[in-house]
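What follows is a group of structures, each given as structure tokens.
Where a number appears in this text, it was derived from the coordinates with a stated rule and is not lab data. Quantities reported herein were computed from a predicted structural model and do not represent experimental measurements. Cβ atoms are built from the backbone, for glycine too; each structure is taken alone.
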Structure I
Amino acid sequence: MTTAVQTQTAISGCTAAVDRCLELVSQTDDRAFSHTPEGHGSIGEHLRHCIDHFVCFFRDFRSGRVNYDARERSADIETDRAIASAAMQGILHQLSALENERLDQQLVVYQTAAPDESPIEMNSSLSRELVFLSGHTVHHLALMVLIAERAGGAPSTELGVAYSTTAHRASRPS
């Protein structure tokens, strides 16, 4: 059973990840936001990908079945920092409303897990999916920071550092 502390931690992890995205967008100009290094997506594309996962989660979780493959892939989010910021503010609002939900609620997640294979279904829970969403977002933030640096920006490199890495670094003697 998910405890109140675990519930708050799962929500806090997502909130922190979205806050980091907002910080990166505020540190990025329009050119850097849409800059696409060869072989990589733009900051906007990575951000849209993360937003889409949250949108799928919030759209589906009450039905008990979350389909991460049914993403909207809105080009507006990829190219307009204001639209992306507004979408992230909406996610923060939805996250704050989750405290009234049972995060131990069981879910079935539907997602393509391997190339050239059909999507699979797997059991999960609300809290587990929140942990996935925060880690997934921070992973993409690491890529977005690198892309911003390549575009000539100087974002905080800590934005893309995994929570476990931060904890590990803090536990080491100076």
Structure II
Amino acid sequence: MRPEKQAIAREIKEQLAGATFAILTDFTSMDTAKTAALRKKLRETEARFQVVPNRLFRAVAKELGYEGIEAGLKGPTALVFGAGDVAATAKALREFIKENNKIPVVKLGHMDGATLSAADVEVLATLPSKKAMQGLLVGTIAAPMSNLVGVMSQKLASLVYVLKAASDKKNAA
């Protein structure tokens, strides 16, 4: 491989090494304005959009252990990757595709050692954001404790009512 190709492959590998997910897309029919708009939208979710040569990406994917990604490396390929919230990125990508007549087309994805189909990426887009999921988890964990606090305060209130009734009875007599 020529030195300039090795440099490009090294750059792709460095970027993917810090990424938690990668989504392969077919960017055919995207012009410069659409590409810039997509990059801007993805930047909000801490993701990037980059056109990659299939042959170089195949070599990088092999080095990084991306199994089963070969099927997505046919035709023009652009890579959406990042270390942020994958659900937010998938939502942003889905919205952009709907706004732009199904361009770009999602081919495959890769996350946490698993290859994702286009349908799997669509399912990711339907999930709540990472912050919302964290809120649900905290609420679920905190529910038993808040219920216990409610029960304990109710028992304390009952004791106060009994003491007040006893006091009122004693004062009346």
Structure III
Amino acid sequence: MTFTNKEEWLKEFTEFSNINAEDVQVPSSAFVNLKRRLFPNPWIVFGKVTGLHAVVGFFSLAICNQFGLNPFETSQSLTSWFMKVAGHNLCMLLCGVFFMATTYLLANLFLNLEELEAIRRHEWLQSGIMGLVSLAAFYFFGAELVGTFTILWIIGALIGGYLSIEGSYRFRRTLSY
């Protein structure tokens, strides 16, 4: 609606401001929709992150081969560099951090702030489940999981998940102000 002169705008504004709020009927579906947007179902958000994790996790193996899995048969990997710098133990820890952090950092691009808040409310649970499911997928595709390395990897995944969720949330929060 465009107004050509000030008097027309003032007339419309006066009519609007004289409306009695008790006469306005808001459909209950508007409140349901608002609640759904402000407080998204954590299971639906988890499903979105899981789908994203499947794609991102697969492609992150091209950059950082883990547990001997190298689906793209790349000759260079962050794994080689991690092992040169600090050996197998730190390599497994850093690979877990990288694998999980890439998912949640990219989720920052696809989820809204309310969905990130839902992830944040359950970040340890989400990161833990995502890490265990990832390990199960690695095992399913033929990875050799060794006790100590697996524990270090899952600790790294929890750290990477936590740091990336917190970082993403805080970054998006500052952008929204």
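Starting from the value 76, 33, 24: which structure in I, II, III was Cα extents along the principal axes in Å calculated from? Here the read-out was taken from III. Sorting I, II, III by Kirkwood radius over Cα pairs in Å, for residues 87-158 alone from high to low puts II first, with the largest value. Each of structures I, II, III was scored by distance in nm of label points 7 Å out along Cα→Cβ at positions 15 and 47; the highest score is held by III.
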